[in-house]
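See the structures that follow.
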Structure P
Amino acid sequence: MPKRCEWCTDDPLYIAYHDEEWGVPLYDDKALFAMLQLEGMQAGLSWITVLRKREAMYDAFANFEPERLVRFNKRDMARCMKNPEIIRNRLKIESVVKNARAYLDLREQDIRFSDYVWQFVDGKPIVNRWRRLQDIPTQTDESLVMSKTLKKAGFKFVGPTICYAFMQAVGMVDDHVVGCFRKKR
C-alpha cells in the first residue's frame, strides 16, 4: 500500500482525490473557477464534506459555468437553499453568483482566469518539502496577496486560508509531504 499524506483517510473518495487530483497543476479557466467555488464552500467544514456533495453542487450551480450563474435569480437561490444535497449557506451560495460576475468581468478585460490566478506563483508550481502535516502552513504570503487581489476584483469567500487550500488543490503549490508516493512524481 503506497504511503500517502497524513490528511488522507481510508475513505475511497479521499484516496481517489489525493491520488488523482490534489496537487495536479490545473490550467483550465472554468475548472479553476469551479475549484475556487468549492474551496469557498468548504470554509468551516471538512473537505470530505465537499467531496461528498461535489457532484450535487455541480448540478445545483449549473456546472459552475459563470455565464449561467450570473443569470441566477432569487428563485434559483431559494432552490439551492432548499437542496439538502449541497452546502446550504446563503452567503456561500450568493458568493458563487457574485464570483461568476467577477470572473466574467476579468474575461471582459481579456484576462484569462488561469493566467490571473497562476500569476501569484509566477506561473509555475511551488514545490515544498514538508516532512509532517503540522509543518504545512494554512496560508502564505502568496495566498495573502491572492486573497487581497481577488477581493479587490469582486470575489467573495476568498480569504488567505481558502486561497492557500485552492493553491494546493490546483497544483500551484505541491504540499505532498516527503515520503508520500505522489511527491515522487
Structure Q
Amino acid sequence: MGRLRKFLADRRGTLAVEMAMAMPVLFGLMLAGVEVTRYVLLNQKIERTSATMADLVAQSDVLSEAGLVNLTGAAQHVMTPYDVAGDGRIVVSSLTNPSGSEARIAWQRGFGAGAGASRFGPQGGPATLPDGFVVRAGENVIAVEVFYAYAPLLAAKIMAPHEVYNFALFRPRFGSLATLQP
C-alpha cells in the first residue's frame, strides 16, 4: 500500500503526459491554419486574376486570337504559385446585345487544362447574366471567368477537393470588342 501512495504522489512525469495529450490538438490546429491560409490565398489570386484579365482585355482597341493568348500569360503570372494552365481554366467571353432584346455571347475562348464550362453560357447562345446586371442595346461587355480545382494538401480527410470560381465583368474602353480578329 505504501508503494501505491508513493506512486500516486510522484509528479515527475506529468509534463510528458500533458504534452502527449496536447500535441495532437496543437498539431491539428496548425494544419488547419495552414490549409485555411492556403485557401484564402487561392481565392484572392483567382479574384485578382479574373479582374486583371478582364481589365487587360477591355483596354484593347482591337483584339486578336494571338493577343488574347499573350494576355493569358499575364494571368498565369498573377496566379503564381498556382498553376492555372494545369489545374485551372480561364474563360474569356464577349457579351453583346445588338438588337436590344437579349444579351448574347459573341465569342468565347478558354485557356487551361482544367474543367469548367462558362456559367454565362456557350458561344453564340443567350448570356446568363448575374442578377441586376444588364447589357444594353448596342453595348459590349467582357466577361472573364477563372476556375481552379482546389485540392487540400494537409486536410484531405476534412476538406474535400472542389472547384473555386470567380468572374469579372468590364466594359471595353476603346470601342466594341464584339468580334475577335483572327
Structure R
Amino acid sequence: MVSDDDVLAATRRWLEEAVIGLNLCPFAKSVYVKNQVRVVVSHARHIDGFLDDLDRELELLKTTPAEEVETTLLVHPTLFPDFLVFNDFLNVAEEVLEEHELEGVVQIAPFHPDFVFDGEPEGDMSHFTNRSPYPTLHLIREDSLGKAVDAYGNTDEIYERNIEVLRTLGHPGWKRLLGSN
C-alpha cells in the first residue's frame, strides 16, 4: 500500500517536472505557484466510494471561489490499475457532471500511468501527454480554461509541441525526469 505522502510527492513531482517543467500545460504554472491547485488522494475501496469523492470535489469547486481553488486533481493510487476500466469510468464521471449541473462549468481531463490514445502507435511518446504517476481526474473550471485559452491563442499548437517535446525526451528521459526505474 502506498502512503498518501508518497502519492502526493509523486503527483507534485509530475506536476512540477513534467506538466510545468516541460510546459505541457502552459496554464498550470500560474495557478500552481499561487497554491490554487488542490490535490486530493481518494481512499475509496470501490467505485461508489470514488464517486462520493468526486461528488465532494465537484461541490467544493462549485462553492469555492477560483481564487482559493482553481482546479482539483482527484487521485486514486489503487482503484484503477487497468487503463481501459478507468477510461470506461470516464463516462460515469461525465454523468456526475450532469447530475451536479456542471456541464459547461467544469470539465474532466483524465490522466493515467498507462494512458493511450486510440489510433496512436503502441509505445509512442504521444501517450505520455496524459500519463501521470497514478490514475487522476483533473477537474478544470471552464471559465478559467477559457480565459487561459483566450490569452494563449492557438491551443492546437500545444498538443503538437507536447508530442514533439516528449518524443525528443523519449522513454529514458521520461523515467529520469520522474525518478522512475
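Taken together, the values in this text are just the output of simple stated rules run on the coordinates, not laboratory data. Keep in mind the model is a prediction, meaning the values are calculated, not measured. Cβ atoms are built from the backbone, for glycine too; each structure is taken alone.
With mean count of other Cβ atoms within 10 Å over residues 104-111 computed over the structures P, Q, R, the top value is the one for Q, the highest of the group. In this comparison of P, Q, R, the computed figure 3, 13, 12, 10, 8, 8, 8, 6, 6, 6, 5, 4, 4, 3, 2, 1, 1 for P(r) over Cα pairs in 5 Å bins from 0, in percent, for residues 8-71 alone is attributed to Q. Consider the structures P, Q, R: one of them gives 4.0 for distance in nm of label points 7 Å out along Cα→Cβ at positions 88 and 112 as calculated from the coordinates. Say which. It was calculated from structure P.
Can you say which of P, Q, R returns 4.7 when distance in nm of label points 7 Å out along Cα→Cβ at positions 24 and 144 is computed?
Structure Q accounts for this read-out.
One of P, Q, R was used to compute log10 I(q)/I(0) by the Debye sum over Cα atoms at q = 0.17, 0.21, 0.24, 0.25 Å⁻¹, for residues 120-167 alone, and the answer was -0.68, -0.83, -0.97, -1.02. Which one was it? Comparing all candidates, it corresponds to Q.
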